1. Just checking, which of I, II has the largest value of distance in nm of label points 7 Å out along Cα→Cβ at positions 69 and 133?
2. Can you tell which of I, II yields 2.1 when distance in nm of label points 7 Å out along Cα→Cβ at positions 117 and 357 is derived from it?
3. Can you spot which of I, II the value 25, 57, 19, 0 was calculated from, given it is P(r) over Cα pairs in 20 Å bins from 0, in percent?
4. Among I, II, considering only mean count of other Cβ atoms within 10 Å over residues 181-188, which has the greatest calculated value?
5. Please state which of the structures I, II yields -10500 when helix-only ellipticity at 222 nm (-39500 (n - 2.57) for each DSSP H run of 4 or more, over all residues; to 500) is computed from it.
Structure I
Amino acid sequence: MSRSIITGIDIGTHHIKVVVADSQERNEKGFPKILAIAMIESRGLRHGYIVNIQDVVACIRQAVSEAEKRANVKVKKAFISIGGIGLGSMTSTSSMIISRADLEITSLDIKKLQEQCEKDIPAAASLNKKIIHSIPIQYKIDGKAVLGKPEGMKGSKFEIKTLYITCLEHHLNDIIQAVEEAGVSVQDVMASPIAASLVTLTKSQKIAGCVLANVGAETVSIAVFENNIPVSLEVFPIGSTDITNDIALGLKVPLEEAEQIKIGAITGSSYPRKKLEEIVSARLSDIFELIEAHLKKIGRNGLLPAGIILTGGGSGLSGIEELAKSALRLPARIGLVGLGIPDKQIFKDSAWAVSYGLCILGVHADEDTPIDSSTRIFEHSKRTVIAWLKQFLP
């Protein structure tokens with residue numbers, strides 16, 4: 001049975017979430033059946049990066065131990081997410097002349113061009129950073145965009161545009177070290193927004209164009225999709241903890257009480273409702289302004305038919321959909337994962353998108369039989385992290 005166990009660990013600033021699933025069994029969506037979930041309040045993290053590794057190790061150990069008890073299995077290895085303000089993306093474009101006499105493009109040409117494209121990234125842009133995903137966005141032959149695979153086609157000039165998702169190398173190393181010190185072997189690492197997209201976005205949404213926003217405790221990460229591939233990724237150093245702080249200051253209440261008010265656990269006339277709504281909407285407006293500015297920068301503002309899909313712990317705030325809709329002029333909805341777990345006390349659907357997405361990654365890596373051919377992923381070693389060989393070919 002141990003061979004079929006897949007574990008996803010989402011190491012967030014506020015919580016560490018563990019999902020244990022069975023790759024041999026499927027739920028009604030065709031996703032791996034969940035055996036157990038566990039969530040522990042995290043310590044030792046700030047804006048997604050580690051400031052005290054021993055605290056993080058202890059929290060991971062505790063979260064994994066709780067999941068093991070509930071699933072009645074031993075977790076020896078896991079897929080982990082990487083997020084935080086060290087995560088980002090950049091694009092690079094390269095071209096080459098086809099040297100074959102018959103001008104046919106071979107798999108070797110594609111590989112050479114991909115390698116050259118990575119080398120062409122400016123040194124200043126890649127300093128201290130590790131590429132964790134490289135995704136070909138577009139191929140061109142003699143200046144014309146290629147629909148489908150370029151292999152076997154003919155032309156003299158071959159071009160590629162690639163999206164590179166990167167993170168600060170020492171952040172990645174610290175996360176891997178913390179998980180392994182907790183007694184769990186790291187199988188692979190995935191950027192949090194990409195992991196969340198595997199379970200919250202449909203193929204039609206990714207083809208039409210959408211932005212997936214994960215509202216965390218201290219960061220908001222977004223991934224923009226078009227034509228079934230990510231075209232941009234960004235992380236902002238603002239999150240739902242800022243809303244808690246604003247409520248504490250605005251209503252003159254302790255932080256613990258402010259958190260309870262924010263999540264709706266405290267209701268009544270002990271505080272002015274109108275003022276609370278103003279405080280929350282002001283901070284959410286700041287978040288959506290940052291998202292709008294990024295969409296404008298990449299030329300996608302108001303141009304994503306599938307709109308914005310909100311996930312993460314902060315997505316449960318009341319009125320967030322309406323605010324997103326008016327601020328971004330896009331359709332907005334909360335991303336539902338549909339884990340189907342009876343334990344509602346620790347379960348808030350959209351908050352588990354990343355950890356469950358990691359389990360989907362595990363199915364592809366272990367079985368090499370994807371649930372959806374549009375999400376085909378292959379596993380490489382944890383040091384080279386993931387090479388996306390088939391998922392993101394145009």
Structure II
Amino acid sequence: MPCRLDATAIPAPPRPSGKPLPAALAWIDDDLAALRAAGLERPHRVRAGRQGREVCLDGQTLLNFGSNDYLGLAGDVRLTKAASKAACAEGFGAGASPLVSGHSQAHELLERALAGLLAVDAALTFPSGFAANTATIAALVGPDDFLASDARNHASIIDGCRLSRGRVGIYPHRDMAALDTLLSQAHSSRRRLIVTDTVFSMDGTVAPLADLCELARKHRAILMVDEAHATGVFGVRGSGLVEETGCADGVHVRVGTLSKALAAAGGFVAGHADMIHWLRHAARAWIFSTAHPPAVAAAATCAITLLSQEPYRRQELLARAAGFRELLSQSGLGVAGATTQIVPIVVGAAEAAVAVATQLAEAGFFVPAIRPPSVPAGKSLVRVSLSWHHTADDLDRLASTITSILRDRADT
């Protein structure tokens with residue numbers, strides 16, 4: 001079903017001039033051609049309206065399995081009202097870095113709400129989750145230190161490790177024996193940091209937190225976890241997998257995002273009060289960035305309040321996700337060990353993932369193709385991200401459609 005884009009609200013995009021690139025940028029043509037040949041060129045989409053059960057992309061309405069709006073709050077009017085009230089009271093732009101004058105009452109309330117949600121001393125908010133990871137890692141360790149990073153960690157963790165200029169050891173995904181060996185070999189380092197996602201965004205698997213805590217204790221290492229895809233979804237309070245697994249005492253640094261289940265924007269770091277105070281002096285992306293708008297902070301605080309008022313959202317989401325994985329399993333499709341609201345269907349080549357995603361769109365489903373560098377070569381997939389909005393009928397139809405498409409492809 002088509003949906004209408006308000007063309008008057010969007011200026012016309014610049015058209016290719018037909019002129020060659022300047023000599024200093026001529027390499028871009030060749031590199032773009034290589035991307036196209038490898039099936040790795042990304043589409044430029046325009047969304048109209050709100051995120052929700054359905055999404056309007058480039059004039060087409062599709063059932064939305066491509067967002068991180070896990071609790072269905074991105075379009076919730078309560079967040080809109082909270083943001084509007086804060087914008088009226090404090091203006092929209094923060095105007096300065098938090099260290100100067102950008103830290104507003106809305107930011108202070110959000111950081112206290114985050115600390116309360118995670119049951120820690122204090123929290124610090126950043127303009128993005130990416131900034132939270134890169135700044136925190138580089139503030140905690142340096143050239144004389146060792147960092148152990150899961151092979152499937154998010155790009156923000158990878159870049160944070162690089163920025164630290166420490167020695168980095170990559171251990172195979174969730175391989176605790178390999179991690180133990182790496183840490184044993186790094187005993188002479190000044191500091192040791194283990195850093196991992198808790199829910200891995202490309203495959204929906206989870207980190208073995210209890211084992212990680214034990215290795216951190218054994219090797220006197222700092223344990224830092226990124227709860228970006230777990231915050232709001234797991235735990236009795238909705239604070240994440242650290243709460244769900246009972247590992248709070250063994251985790252030293254907890255990073256998360258406000259942009260997924262909490263439906264706002266920005267990132268945060270939480271933990272011991274002294275560590276947070278140190279980050280205010282050492283986290284460069286916090287010191288040298290303008291704070292994100294107070295209105296955004298107010299929306300996130302509203303979402304945190306809703307976690308306690310509406311726990312059924314995460315409970316029903318996880319139940320539906322389990323049911324969807326079972327439907328795929330019954331059809332003979334593997335989900336690569338996924339146990340969360342993120343469900344990958346690995347199809348292999350990048351071109352194959354794009355073809356499957358295109359067929360799903362033709363059938364009315366937005367399920368994005370995930371290709372290198374997000375996943376290894378030969379492991380491209382279509383990734384289903386479930387939301388509380390999705391109904392049992394939505395999931396039945398999606399599972400049936402995916403199964404039919406993959407069977408038809410296998411027969412050709």
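1. The structure with the largest value is I.
2. The structure behind it is I.
3. Attributed to the structure labelled II.
4. I
5. It was calculated from structure I.
Every read-out reported here was derived from the displayed coordinates using simple, explicitly stated rules and does not represent laboratory data. Keep in mind it's a predicted model, so treat the numbers as computed, not measured. Cβ atoms are built from the backbone, for glycine too; each structure is taken alone.
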